[in-house]
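Each value in this text was obtained by applying a stated rule to the coordinates, not by laboratory testing. Given the structure is predicted, the values throughout are model-derived calculations rather than measurements. Cβ atoms are built from the backbone, for glycine too; each structure is taken alone.
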Structure P
Amino acid sequence: MKIKNSSELKNYYENLIIKTSKREKRTIVLSMGTCGIARGASDILNSIKKEVRKRKLHNRVEIRVTGCHGFCEVEPFLIIYPQGIFYCKLQPADVRQILMESIEKNNIIERLLYTDEKGKKIIKETDIPFYKKQMRLLLGSNRFIDPANIDDYIAQGGYQSLSYVLGNMQPEEVIEEIKKSGLRGRGGGGFPTGRKWELCRRAPEFPKYVICNADEGDPGAYMDRGLLEANPHSIIEGMIIGAYAIGSNYGYVYVRNEYPLAIHHLNIALQQARDYGFLGDDIMGKDFYFDIEMVKGGGAFVCGESTALIASIEGKPGEPRAKYIHTVEAGLYGKPTNINNVETWANVPLVIKNGWQRYSKIGTETSKGTKIFSLVGKIKNSGLIEVPMGITLKQIVFDIGGGIANSKRFKAIQTGGPSGGCLPEAHLDLPVDFDSLSEAGSMMGSGGMIVMDEDTCMVDVARYFVNFLKEESCGKCVPCREGLSAMFEILTRITEGNGKHEDMDLLEEISFAMKNGSLCALGTTASNPVFSTLKYFRDEYIAHIEKKRCPAGVCKNLVHYEIMSDACRGCGACLKICPVSAIQGEKKKPHSIDDTKCIRCGECFEVCKFSAVRRK
């Protein structure tokens, strides 16, 4: 079925709404993104289907499978509409009771409700603190959309922005709307989206290409995956609008091959968009052809960089090139190319739908709209969050994230992925926007946020990310290739207790050289973890170098354990768990550790109930 013009889309949308309003069935919405499936959502779905058949509830229950709703910490979960009852941390054995009580008898099962920190049971998803503090303009519709069903997207107003653009706006007007909105690229660079589109449209060469960068490789980041899995049509619609504005007939989505569910849903969505006439010839009755091809990346982090990504699509090694010629002038196959990331494209229909005035009121003076982050690490409520630009780090960590897990003390937060900086507690009141984070020595990046507690060694953190970037560097330019290897060797030496004072100066010297001499953004920003940890946690470097001690007890060569005889009850728990028999002692008498045998695994420290094992 092809929707030929805006009038047909309007009628189709209205019929979907009427059909939905007449529906008398209850709807069970099951969150089934990658995180939900990993925690057992598939078993929950099978149990629901089985019980619905067994109890003959087909006429009373509709099952909707959706993508991730963001609250990964409490997966698997489901919502029952129209009441909006939210049941979380489910087991297959819970399904029978849910259908018996909540579907057949309209009762609420309290034990399956979300419980806040004060012990209060919360019935509705929207009342949970994790969601309440967010502004979910993009993620909010996830719970209403089956990503494999285009009708769900249309029922939420999908493709209305495209219809309006093609029926009422000239390409230049679309670009002006995006420019006025203040939308900046969400992939890390923060370049004004409308300005990039304008430059690409003005480029004289043809054909022109638009690309969606879905090569999300940051450790702990899954913002793009969440959008692609849950609402692929929002990205497709944004790309079609962008192609019309730029004058492009060909689009590509470059997606990580490690995202099988996102790839599956995107393939379905692309075919549905073609079937409905949103891709292909004469889109919405307009003399406009545009189609999208998906290209799978091979898992190289550097291919998230625009010129390396282009090289990969062309079938070449994913290596960046110098940017004295911009991709908007000469990109894919040497032709003008506009690249935006997943979240940027998903924002485009939103800007058109609400108007630039409304969109530009959200956020700060220079950073407009909302931003999606993956909030992970030593945090109580991990998951995908969407917040207005300008919110503080403290609000994210403590109001949305619920604070630090296991009653530990907050130590640092890294923003911007492996090339981002680590910010200390003193910066928790920092507003989250492009400029503030950069000025503090970090970056917005694509949206990864890793929370660290008191048990985190900041020297080891810097070493971890430098090693990641060293492995992912394409090796094309000397500053990045040699600089990362040299920094990794120095940081390893420090964590092993062989560091020297001049190592800190050398790390800074190498960092400056990389920042000023590297070919692409991977190299120019790779030193951020080192710069920021030296700036804010220099005392930890000094402790490693001068005192041969790791304050967090992470670096094994610098950690020693001893059993305090006055506190030891001789219970034998540590003796039993020690993997190398380094602990000696008789029952009900103080034990001791043979330091020459100890491998610093910390098992004795963790198992002792009397705090008799001390880490020094």
Structure Q
Amino acid sequence: MTGDLLLLSLICLAAGTAVGPRLAGAWLALTLAGASAALGAAILVLYGGAAWEWRSAVSLGGEALHLRLDAVSAMFMALLGVVGGAGAVFAQGYWTDGEHPDSAPRGRLWWDAMLLSMSVVLLSSNGLHFLIAWELFAISSYFLISLERERREARAAGWLFLAASHAGTLCLFAFFAVLAGRNGTWDLGPMQGRAELAPFFWLALAGFGVKAGLFPMHVWLPSAHASAPSHVSALMSGMAINMGVYGIVRFSGWMPAPALAGWAMVGAGACGAVLGIAFALAQNDLKRLLAYCSVENVGVIFMGLGGAMLGAAHGDAPWGRLLLAGALLHVWNHGLCKSLLFLCAGSVLHATGTREMSRLGGLWRAMPWTAALFAMGSVAISGLPPLNGFVSEWLVYLGLFDAVSGRGVLGWAAMPAAVALAGAGALALASFVKAGAVVFLGAARTEAAAPAHECGALMRAPMLALGGACALLALAPAAAWPALARATGAWHPAWADPATPVPLAVLGFVNTALALCLAAAVGALWARVRVNGLRRAPTWDCGYAAPDARMQYTGGSFGRTASDWFSWILLPERVMRRPRGPFPPNTVLFERVPETVLERLVSPVAAGVMRLASGARRLQHGRVQFYIVYLVGGITVLAILALLG
């Protein structure tokens, strides 16, 4: 049954790439069928079915096809089905042939190509075929990011993604080549007894870390997520970066890792969580804020994974199991919440034509569904009860607290990690209070927000479905535990205990009670408003007789204090012209937060390399006599070194 569903999924997605440029309706049906089949196969494996494995007599590149779907890959395959299907439906209302006659057909082709290549990555148990699918995944992502190729910003974001992706692929090529050389085959599987392979785990961490957007290897992520169409941003944030997480989860479970790898992942995750959300708080672009929030959540996931590796290496500590379960559940929660938020941002962009928060405001009146779903996603992604983000972060907290109570070196390491997680959560809450208030509350700041309207049914339905999935995981977290238990057991057999942890079972009841209390309070307030009506009065006008929309709080004022805390890494660029005289003609305050790692580190290094390369090109001028001089000079230097040695 599992194999049949997977075969159906791959066939439907392959057919979708063929019909997508011509038949939008048939493409949607095939994509939904493929996504549903993938989801069904993953559920079968996660809830009691045996892991599926298949080898073919047909070879590709001299290697037999070897596919496998176990509980680890099924966790990601299920998320792929949900996010891929929801984004496809949203695209039918958001990126239509009528509004985008050139790019919409191409987008449908590359959408299914991306889903198909990611599916093959999750199924591949052969290093060569994994690399082929990984490269096809990167290429299809590039074409989706640069779908609006007439825009310079989109082209630049696509090229930056492609360059970063290929840098990571070089590390993965070296990693898989080493494994093939040491094992005598490209076939992949458990290699825990091969201690000599441990140092090469760093190559996997670098290669997959780039795709995951782990700080500071995240340089491609903000511009790619911001410049891509919003349904593509949802797929990139909800699933594509999680493919990098999958690579780390898969190979940290299959092979030995260096003793420092767990510590490095916890440290990098903690830094990424705090600094990623600090950058998010400083953004004025709504989609760029959401992109940096993805950097923060990847940091949370890596804290859990690194802690699980430390727990496994130190006597199979039970807190390691909690950290691994929390990290895997947070993959799901982040994928659902962030996809929902990017689709909400797409609804705002579709209605107003801008994603600059300083040009928006007051949208909740015209877009109540989008505003409510954005608020729901914001609460969830900030890790607040009673929604699903709190459940996975609570598991990570429990693991860290248990590690602290054990004292010793691990306890001292877990304490700052827990503090970093709490700090990231507080900053995340501030970021989404800023985004929600500036975009949806108050009055329209510019004319761009005035004609806003609610999105249509095709855009609203997938947003409601993702919101419902967030609520389901929050109210019934114990229902997800069998899947988590199978995944943790597949990663580390000593942790394959199916018994639901007591805190997780209790948390479901607490979240349900809290949700009912909130619903009752809202219902009572609404009933009172219906009976007594609303009394309207002017707000405090700060001494002005006729305040206008320009006198509202801006996004910069919301985040200014926290931005000053992190000015050492944000390096904000400010231009200020203060008012002078009793009747100042004008004042100016302009602030820009650069992409610090990209603009202040990567770009200067890349420019230096290009200068060296340009200088070296002058040595290639086509004059044979000079080449002879180079050869003689090289031989002379080697001879001198040999004599000195």
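Some values worked out for this structure:
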| read-out | value |
| --- | --- |
| Answer label among P, Q for the case where distance in nm of label points 7 Å out along Cα→Cβ at positions 252 and 388, calculated from the coordinates, equals 2.1 | Q |
| Among P, Q, which structure scores highest (criterion: percent of Cα pairs over 36 Å apart) | P |
| Value -23000, calculated as helix-only ellipticity at 222 nm (-39500 (n - 2.57) for each DSSP H run of 4 or more, over all residues; to 500), assigned to which of P, Q | Q |
| Test item: distance in nm of label points 7 Å out along Cα→Cβ at positions 404 and 468 calculated as 3.9, pick one of P, Q | Q |
